[in-house]
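Down below are the structures I want you to see.
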Structure P
Amino acid sequence: MALGMGAKVQGVSWKSITAVAVAWLGLAQALAGTVAHTDRNGRVRALEVVGESIEVRTDLRIPTEGWKRIPNLDAARDVKASHGSDTWKWAGTIEPEPGHPFRFEQSLRQDADAVRLSLRVACEGNVKTEGAYFWLDLPIAVFGGGTCELSNGADAKTAQMPPEKAASRHFLAANASRAEFAAPAGKPTLTATFNPACHVSVQDNREWNTSTYSALVRFPAAQWSRGTTGALEVTLRLAAEPDQSPAALSVDAGKVRYRLDGFGGNYCFGIESPVTQYTLDNLRVAWARTEMTPPEWEPENDNASPDDTNWAALTKNDAPGTNLRREFLLAQQLQKRRIPYSITIWRLPEWVYTDPGKGPTAFGRRIAPGMWPEVLECIGSYLLYAKKQYGVEPDLFSFNEPDGGVRVKFSAEEHRDAIKGLGAHFEKLGLKTRMLLGDVCHARGTHTYALPAANDPEAVRYIGAVSFHSWGGATPEHYAAWSDLADKLKVPLLVAELGVDAWAWRGAAYDTFDYALREVRMYQELVLHARPRGTMQWEFTSDYGTVRVEKDGTLTPTVRFWFVKHFCNLTPPKAEVLATTSDNPKVLLTAFRGEGPVYTLHIANLGAARPATIVGLPAGVKSLRAVLTSASESYKELPPVTVQGATLKVQLPRQALLTLTTMTAGR
């Protein structure tokens, strides 16, 4: 799961920044040159040429002596952002050690043919460092097996970028004013120039299970002490051949693959934000997930007997204005809206752990063996109180990511035993809440974690659904393993956390168009390959928010919100998912049939603009409402499109989501 929010950005409202960003991206649609997508702290998260995006990323890093710590823009403090018509500026501090700040300033200018970065770093403390570095990351999937050249005038060094992990991570180093990285076929090619010339070292990051190469560009200053400054100018040019080939798409209305309740979200952290109510009021939430906070319900053991609950000691914690009260009221609202939901524990009271006292941020916590009766009492009493006082019962219960220990850790066998123990206890208390099997960190081969419980008939009695989290994505085969497991158990499969990057809270990297487009891809791939009954985006609150809260309290939906609204509001409730095909990997098509019948097609074009032909549309469908979201359009109603003989021809804008539906307007 995502663990928190990134650095606070000051000095300018995000409403005004959003307006300029949209204008900038709209201008970029007309440019043939390199376009940068940045996060709140000034890091480039992707470079684009005519709709072709590549995850080329930049950073500023100041490693301490011996590379013991490598603080970067993730850890930047007091970041202030400002902008002009074609230039963005960021300023803030990075502390390699507490009390020893480095002040940084960065500007980014978008020219017609290049992205130009200007960086300045000033040491305001006394700490031993390895220097200040401009960091450039390139995806191995694109550049692996290609060539890298470092040059300074006539002097040049060249090396192959290793397609497989090599014995030594460093494969090229030189003093350079220019670096060129070329894919095996020659394009794409990234050219970077440095002024002044700097020492550049290029390395393979697979040693740390990261599928990137990095160019470490060292600022010229030899030694850093209080008062030392360094400056660097970097120009980035990406050359790529945009794929504008037509897409041939098809729908088979006679083949129903599975049924989908719909799309929803998490309401776990930041529920006090007005974003929570905004998403509930403006999105059709088909599934929800909330947090249970036992440390707030029973911070101290109520008494020495798990069979004799001291209700007075517990219920006094449900006080007005507390997070605990907000949890109960939120659950009540979900139930009144008839939204099915799962409730999840991240943390237990410190007194139940084998290592009490580590605090709420510790990972991998384990329940002391003798404390299980107290844990059952704590969780059961919370749910009984919620039922009696607020009239609510969650449909499902889980511990968050128990395979990874975020924050309570279970082995696969302990997970099985917890399902049996808690399931039996809930049944004894007369609760309808069922157990959620899995709820694991990611989908890549993790279905094996659920097998001990899935193969235990007693545990299966209490299982109401199966779940994984989608962080980092997965292959179709990985997704299929989870859906096959759910089919075997005859229970729904839920994606309890739909998210792309669990670390995108750093520098609010989730708040970028590039991240939004990656989420669109994930929605489509989950529908195509995982066959879920429902998904829950991380999150529909201010945490990883799709809506920004401005300084004056107004709410500004981001492009991520509009993309999500396509899926939530334009997909028919409890729909049949129809079979579809696409001959272009950059165009993903999903199709749905709801009661009526009503039909919806979501077409995600992840690359350059292109024409598309859709065949196999259901007989009787003569016209379709069209809704578009892109970098410059937000849930825009387009003129209806006409179907001719079960065939439709459309023009797909670059990097956009086009929804075609027979649903009426107003949703």
Structure Q
Amino acid sequence: MDTKKPVWTLFVLPAALAVILAGCGTGPSPTEQPAATEAAEPGEDLAIASLEEVERATVLIEAQGTFIDPEFGMQVNVAGSGSGFFIDPSGIVVTNNHVVTGAALLRVHVPGEDKPRNARILGVSECSDLAVIDVDGEGFPFLEWRQDEAGVGLEVYTAGYPLGDPEFTMTKGIVSKAQADGETSWASIDAVLEHDATINPGNSGGPLVDAEGRVVGVNYASSLVARNQYFAIRADEALPIIDQLRDDQDVDSIGVNGVAVANEDGSLSGIWVSSVASGSPADQAGVQPGDIITSLEGLVLATDGTMADYCDVLRTHGADATLSLEVLRYATGEVLSGQLNGRALEATASFTNEIGGDVPSGAGYPAYTYIQDDYGALQVEIPADWAQVDGSPWVEEGKVFGASLWAAPDLQAFVNTWETPGVLFDVTANVGALGGASAYLDQLSDDFQGACTLEGREAYDDGVYQGAADIFSNCGGTGTSYVLLVATPIEAPDAFLIELHVQIVSDADWEALDRILASFDVVGTIPNEFANAGGEAAAGYREVYDDYQSMRVEVPAGWGDVDGRPWVYEGEVIGGMISAAPDLEAFTTTWDTPGMVFGASDDLASLLGYVELLNAERAGFMDACELDGRYDYEDPLYRGKYDLFVKCGGPGGATFFQLAAVSKESQFDYLILVKVQLGQTDDAAILEQILNTFEVVGALP
């Protein structure tokens, strides 16, 4: 068996990190027209039969409309351009969805003609980034599709009109990868072609052709990170979609021009809507440009920075199905819920109103502000008048049990009397120690029932957290109300428990309650000195930490070669790392020695998702191993995906496990990468122990 393997790196910067839409707006309309080409003679075969003739069937598409950009805001009557190509003499043109969707009008410049022609959109696919339009007229030269497989090394040519230039261009290259990953922030495609025939903005939607002028794929993206790395939608992926689009059917589309986005602190992710097609399911539901679609059918979107989850829901149910929808109207801060193909969007009901609170007009606080605890784990919006804040941790038995955040106009009065409003926001990862959410609420509630009247227990669900709240009135005989909420994350109820207290003294405090419930969130790592309590490693294993005591994992006692130095990329520390094996050099250079690497980076978490990281790491193993598959991963603390490779180094070779994951508490806190090489069948127990014990327990370097 070949025991040597290429020395892999822990992180390879993925092309997906900086892939750009190659057909994004390219400025004003062209002022010149393409040079005239010779018109087809009557009876002439209009199918293009050579590379030299491809220009005759390739068009420049100008799209004009009004869009709301997440960075630049309203863009009125802007014109951008892309490319396209005829696939039928009747005027059927293929291009990209992002070239045409949301445009008020299209102008198509046909080679040899002085004036642009009008065109009508027949169908679009948001998820496949494909569109078919019908150009006025007929008798157009057209391209045919390559019937043979486009394998690695095939000579290919990019044809189109880059940068909106009316002069046709063609660049030459080869297919460098036949099955590249197609998950991006604006499309979700199972497999695309990677090639090095240069693409520039404006080439989007144009054809990638072979030496005979036959279409191999539809160009749609280029990379700013890797030189000479460009992408085209494979013909076999595109054709079934195109057949539906030309029959006036949209595919995997609800009528939005969208892109996956997330804010800087990671508390919000979703699909930014730049424009909405009139009469589409999104339009009928009430979605507007500038909205962020945060969840679809209960699934939080774009947590990995791609359109994958959004498109998977549409492909599972169909765009004509009735699907629950939640939207953040970014301009106003409103959260709206409704359905596609069903109930129209409406503002989410206030929990305060549900429990009987009422805020008379003009009774609210004049200003609000966000506060965080001392660890940056908790965040909530409070009245600015509640100026006394305490963010010190929740402590039990002299050790940090969790995060805590108190605020009031006077904290001592809030704690000791019923006459001062305030809020207490506690969170702990030690859910089991409290007996679970329901039992803990019962325990807390008992402490109030002597001094207050229990009005009832209300179910609580805000789309992120769910639980129950006990509502008390006339506390201490003063007329003060008190709300006591215990909740857990919907996606991972065992990850942590939230305890929230709000004391309501005046009408304005009911408004404050609404603002608190709309804003309280876990945004960072919860401090916890009980994480390793009770704490000896399993028999035959030992616990190892990185050099910064920020990460821990249990490895076999015989893996004595341990390296806890930080994760470094291009000379910069980007996180923590632990490597362990019987012999680290043999682990990294052969397939014969078991070992593991556990890395965690907060720097990378703000740049890419776990799918993108896993895709980048996969490339180094495809030649030496056989990919068994990609699988979902979830444990009480983390979620993600893993690739499983077998036969590494040849038949009977090693098994290699590779996991990319994020914290369930806040997926943008840090990005985790775990690699484990297994040599023997019984090494499966080693993998299980590593997965049961790896954990980020402190501040990463």
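If you work out mean count of other Cβ atoms within 10 Å over residues 57-64 for P, Q, which one comes out largest? Mind dumping the intermediate values first?
Details: P: 21.9; Q: 25.8.
The structure with the largest value is Q.
Match the computed value -6000 of helix-only ellipticity at 222 nm (-39500 (n - 2.57) for each DSSP H run of 4 or more, over all residues; to 500) to one of the structures P, Q, and report its label. Walk me through the numbers on the way to the answer.
Numbers: P: -6000; Q: -3500.
Source structure: P.
Taking P(r) over Cα pairs in 10 Å bins from 0, in percent from the coordinates of each of P, Q, which one would give 3, 14, 21, 21, 18, 14, 7, 3, 1, 0?
Numbers: P: 3, 14, 23, 24, 20, 12, 3, 0, 0; Q: 3, 14, 21, 21, 18, 14, 7, 3, 1, 0.
Source structure: Q.
Consider the structures P, Q: one of them gives 7.1 for distance in nm of label points 7 Å out along Cα→Cβ at positions 209 and 457 as calculated from the coordinates. Say which. Please report the intermediate quantities before stating the final value.
Details: P: 3.8; Q: 7.1.
Computed on structure Q.
Cα Rg over 2.2 N^0.38 Å, for residues 433-624 alone computed as 1.49: which structure among P, Q? Provide the component values of the computation, followed by the final result.
Details: P: 1.12; Q: 1.49.
Comparing all candidates, it corresponds to Q.
For relative contact order in percent (Cα under 8 Å, 6 or more apart), which of P, Q scores largest?
Working: P: 14; Q: 10.
Largest one: structure P.
Of the structures labelled P, Q, one was used to calculate distance in nm of label points 7 Å out along Cα→Cβ at positions 377 and 393, giving 2.4. Name it.
Numbers: P: 2.4; Q: 0.7.
Answer by label: P.
A short reminder: the numbers here are calculations on the coordinates, not readings from a lab. All values reported here derive from a predicted model rather than from experimental measurement. Cβ atoms are built from the backbone, for glycine too; each structure is taken alone.
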